[in-house]
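Quick note: the coordinates plus some simple rules give every number you see, no bench work behind them. Everything numeric in this text was worked out from a predicted model, so none of it was measured. Cβ atoms are built from the backbone, for glycine too; each structure is taken alone.
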Structure 1
Amino acid sequence: MTDFWLYVKLGLDHVLDLSAYDHILFLIVLCAAYTFNLWKRLLLLVTLFTIGHTISLLLAHYEVVSVSGTYIEFLIPITILATAVYNLFTAGTAANNQKHALLYVVTVFFGLIHGFGFARYYEMISDEESIAPLLEFALGVELAQVIIVLLTLILAFVIQAVFRFNKRDWVLVISSVVIGMVIPMLVANWPF
């Protein structure tokens, strides 16, 4: 049973590591447009993201797909930037079901990209052929993501309720700050 908690903790630690904050930035910008009353939809998005990166972890671990780390390190900030720009253009607009379906598909795809980034880390910590440690690691990642989402929702609530920021302004400010933080990541990881 200790191996179970070892891999869960490794997943938690990997996402919550502030020196590798790209995953945290993605989650913050992903949930910037949500409030507590939409928590089910947000949890579905985060879980779809986890499913996406678990699939790519499986594909990489069993050597079905191999992707250059150089391109993945560039694509990860692209996913963050795309999500932030999407927020800028949709802040304050009501979303329809077609937009949600597209958002779900894109979130799974972005999860695949982030998962290939996790794959290098996972290969360093595990050489087991069993799928169990990989799923335990994914569980730790999901728990860490829920923690980040909860903290982001609490911060959004406080800023909007106490400081009277409207939701649209909150989304615009958070998305703009994230864009400002992700541009240096893009420059540093430029593969061409």
Structure 2
Amino acid sequence: MLRWMIDQEIDDDQIFEVVEALVDFEQTVFLTGLGRSGKKAECFAVRLRNLGYDVRVLRETTTPPVKKGDLFIVVSRSGEHETKKAATAKDIGAKVIAVTSNIKSTLARTAHIKFIIPDRSKKIDTSLSYTEIRMRGEPVLPLGTGFEDFAMVVLDSIAIQLAVMQGKAEKDLEKGHLNVE
């Protein structure tokens, strides 16, 4: 298990469940999220694209329709954003993966696969400065950054695991990277 400074763990089985969903997947992978979580979804989309997947970020104007058998990944710390989109994708017949910190959320209840990323293990006193929080030995993770930072590390580790399973090297991933910069 991976252990973070917030004193919670990520279950390796969850990582392997997402890897299994992706390893031989040949249809479209859709990703979405709002705010910083959405940016992490976009970063993961780039990794998957570099690995050769047909990947779409939901907010892009050229995004095709979701079809039965597609994969629909939602990154939402609270698990209460993009829930209607996840429910619609599920109704269409897509497999929904929730990347969230809230196992009891609407998103987690909707998803076929629940990937729980820990956030703060306890509520902090928001009246304290970050210096005071550090002096008390608490982790300094402003707003939702713990979730987003850990989500990015774990999503990158999924991409690495997929690359290993596909026998790919750095040069292979570069072939799928933007070449007009």
Structure 3
Amino acid sequence: MTPKAKPPRKTAAKPARRIRYHVACSLDGYIADEDGGADWIVDEPGIDFKELFAQFDTFLMGRLTYEPMMRMNTTGMGMSGKEVVVVSRTLRPADHPGVTIISHDLEGRVRELRERPGKDIWLFGGGELFRSLLELGLVDTVEPAIIPVVLGAGRPFLPGPEIQRYLTLTTHRAYPSGIVWLEYEVQAPKARR
């Protein structure tokens, strides 16, 4: 009688890089004012931006976030040496060297981006893109820094139409400026009963 062959040993698959929606948000749920501005964000010396930016090697954003950043010096913001990926149907890759433009197959291209080795991916602003990726199940954490201001109007944190996801609070911090930083893990969508 021959001994049974042992089944092949399973090796744990390396988890995909996380996509983290980290964004400043007014208390009433806006990530930019009506003109796309963010001068309402208060300064908080207690936030270590160098440490924050070091957690990421890729920035994923929509066109409405990218275009104003193009006009600013983003190297001073910690983006130097990072991969910038922009989701847009109108930007031409030839006009934006050094930037990856995703114009089609959002789900496939973002899944491919997640599977590459590296650090986490910062979903950098862009409520519309957040909504699209949340619907596709591609957002791992939601990390709003709630700014102590009420804007009354602007670009929403999560634009309609309705989408529902449950979140699990993992971390929270309050700063002297009044900023409250929340971190949530996104739970898998619940099946309808």
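Structural remarks
- Relative contact order in percent (Cα under 8 Å, 6 or more apart) - structure with the largest value, from 1, 2, 3: 1
- Value -12500, calculated as helix-only ellipticity at 222 nm (-39500 (n - 2.57) for each DSSP H run of 4 or more, over all residues; to 500), assigned to which of 1, 2, 3: 2
- Between structures 1, 2, 3, the greatest calculated value of distance in nm of label points 7 Å out along Cα→Cβ at positions 129 and 169 is seen in 1.
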